[in-house]
Structure P
Amino acid sequence: MKIKFFYKYPKTLLNKGTGFLSGYTHSLNPYTGCAYGCSYCYVRQMPVSMFRKEEWGTWVDIKKKAADLLRKELERAKRKGKVTIFMSSSTDPYQPIEYKEKVTRSLLEVMVENKPDFLFVQTRSPLVRRDIDLFLLLKDRVRVSMTIETDREDIRKHFTPGAPPIGARLKTLQLLADAGVPTQATIAPVLPSSEEFPEKLRKWVNRVCVDDYFMGDGSGGKRTKNLGIFSMYEELGLEEWYDPSAYQIVYDRLKKVFSTEQIYLSQKGFLP
């Protein structure tokens, strides 16, 4: 699928943390739109997507001069008090165009110069490994959260054909852990997975967050329901995995290899 790219000059970058992200003072999105175009992405049901004519996953706005803008906004925000940042809430900061544009890296460089109290980086992209040098400079003020919804590549291809392979994400977790970067694996949404999934994660992380459509899409699952995702489970004969109780299957498996203090549910797993 061909992606259309647009260059934009935003007036603001730091958005007030609200709703699901109310534990943060700000959210930060280096891009608008996301080339991964995951089938179940709740952003498809948000104004940023619905007011565009093009389908979600087919366009990306690249924010130009973002570093200069963040430098000013971060200074201003820090004068008012504590600053905790969630990057990103409605895009992947390491989607493929980041290889070329390096908007996310430029923002990290600003945050290394003038450190926020905490930065949470949410991605499903192996490209995040490129910035290990900057994460290490942020020390314990950063956590990198790698989305790994399942350990089954057939399931990944069915629900998110445009997203990076699971093996590459696991390898990236290993590289982050080996370098000493604070990390977690985020199983969000909970997709069908194998019984061995927790063992694969335990090699590289000591912190796991579990989230699903019903807890995490900001509307009790209504946004996801409107996307018709249930039919994708029906196609595979895995309807039982599309249920408010399905997360318990994975949670119980995780408890066999992680302590309960290492497993976080929904919003608690994303807090600073």
Structure Q
Amino acid sequence: MTVTAVSSMDHGVVSVSVVVFHPDRQLLARTFASLAEAGAALAQAVPGTSIHLYLVDNGGMPDMPDGGFAVLARAGIGCTVLGGHGNVGYGRGHNLAIALASSRYHLVLNPDVDIEPGALVEAVAFLDAHPEAGLLTPAIVDDAGQLQYLCRQFPTLTDLFVRGFLPRAARRPFEGRLARYEMRAQINERDTIWDPPIVSGCFMLFRTDVLKKLAGFDARYFLYFEDYDLSLRAHDVARVVYAPSVRVLHHGGGASRKGLAHIRMFLASAFKFYNRFGWKWL
């Protein structure tokens, strides 16, 4: 593994890990820019706060000619690039960064997420005020500004099939069960919800000591379900909270829209997940 320090800053009060594999350059640049803006706002609100980014290159990291790293440096965000290890998978990639982190809080972040300017200020303030919270998940909206229901109940096989593979028109007879699975009656943009069973891996803000106690992601998942697994295990050591005062925008798509290889990975990870936590068919 090759480690390249882009800046000499320490690991900071907040560390961030982003794992990339042939990422979309424009989306990654937006993620960097939004992290820079949110980080600058946090540094202004809480003097002395610093942020350090670990960029984990699983392969295909593009050149960033428009100053992707420069925008981070201008915001005072240090960056370490971890590369040369090949495509070790999403969870194992994050684990490389988690092992190096010496921060108070660690953010697991997707390379297709835009962080709203005040999101880190709100998130750190919430965790500082609620020491029982070990994992925070934000309100997540899509490109149209609509709330994504990414907090979940424990999934049945039927839920996964309908949600992941049926076209929207064919889902209508299953709307009631999907609403329960996606916690639509509980999740909104106003109310803080404690202990949702499963939260999205696109933005997971942990107390770093909690994340290290959990030993990060289970490396047996190459892609998919590693966030479900980590969410469920997090309840064993801390409380999990949905905090809608923290907002992000997520560009993303399901496995069925990404081709056969992703479907195979999805199914392989689902098998591992249910073997660990128990099979639930209906």
Structure R
Amino acid sequence: MTDKTMTAEQAVSRLESGMTLGIGGWGSRRKPMALVGALLRSGVTDLTVVSYGGPDVGMLAAAGRIRKLVAPFVTLDSIPLEPHYRAARESGAFELMEVDEAMFMWGLHAAANRLPFLPVRAGIGSDVMRVNPGLRTVTSPYEDGETFVAMPALRLDAALVHLNRADRLGNGQYLGPDPYFDDLFCEAAEAAYMSCERIVDTAELTKEAAPQTLLVQRHTVTGVVEAPNGAHFTSCAPDYGRDEDAQREYATTPWPEYAARHLAPSEGARS
């Protein structure tokens, strides 16, 4: 068994410009903000970002780090449309592949299972096909003959996720109401870096909650980062809720001013 613990800066030091990066969580819920902050303090850029988007996407977009975004939405939940994302998108700062939530999920499933695509009904008869002319359809080889969208695999070079608890081996546990597909992000990636509120002994993971809460398996994880409050200002139930005041500050502050205030280089950060 291998101890996979590292710092956020050490995790980000393994990322490279031009990568396809998956970011777990959902909207403004359990986003790996400590890892995103370390990424923003690094020189990594030209990313293809794959995310159920929230402030992770907004910050990376505002900082000019995104070349292409694959997402079904970008929201702060209590603020329906992420304002920094919106500004970057309206200025044409990056390419966008916008798909249905189910299509996005099946793209992760396809990558996790090392398949080139998976058929899905979602998207048929909608503008998803019009705005994504590269998408293809497939016809069932069976008697039904039904037509499906062939959702391509969302293969990831790396993934960043945040869980409530983890052990040093890379097993991750969620304690809130929703797993947010973080396991699929890890399984779809060549390397996955998981931050957590607290690192505990392996035996303690099943003392605090049922075994089915052990969402992320160690064989899919490359590095574990202990980061208390590491999803802030997004929520990480039941450890803490969304910090609405901090989120409002983020949403209403010009990006250069916000970045100077909250993303100053930390010791050991890569320039």
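Where a number appears in this text, it was derived from the coordinates with a stated rule and is not lab data. In this text, all values refer to a predicted model and were calculated from it rather than measured experimentally. Cβ atoms are built from the backbone, for glycine too; each structure is taken alone.
Source structure of the calculated read-out (Cα extents along the principal axes in Å, 54, 40, 37) within P, Q, R: Q.
Out of P, Q, R, choose the structure whose coordinates give FRET efficiency 1/(1 + (r/R0)^6) of positions 40 and 168 (r between Cβ atoms, R0 = 25 Å, to 0.05) equal to 0.40 when calculated.
Values: P: 0.80; Q: 0.05; R: 0.40.
Derived from the structure labelled R.
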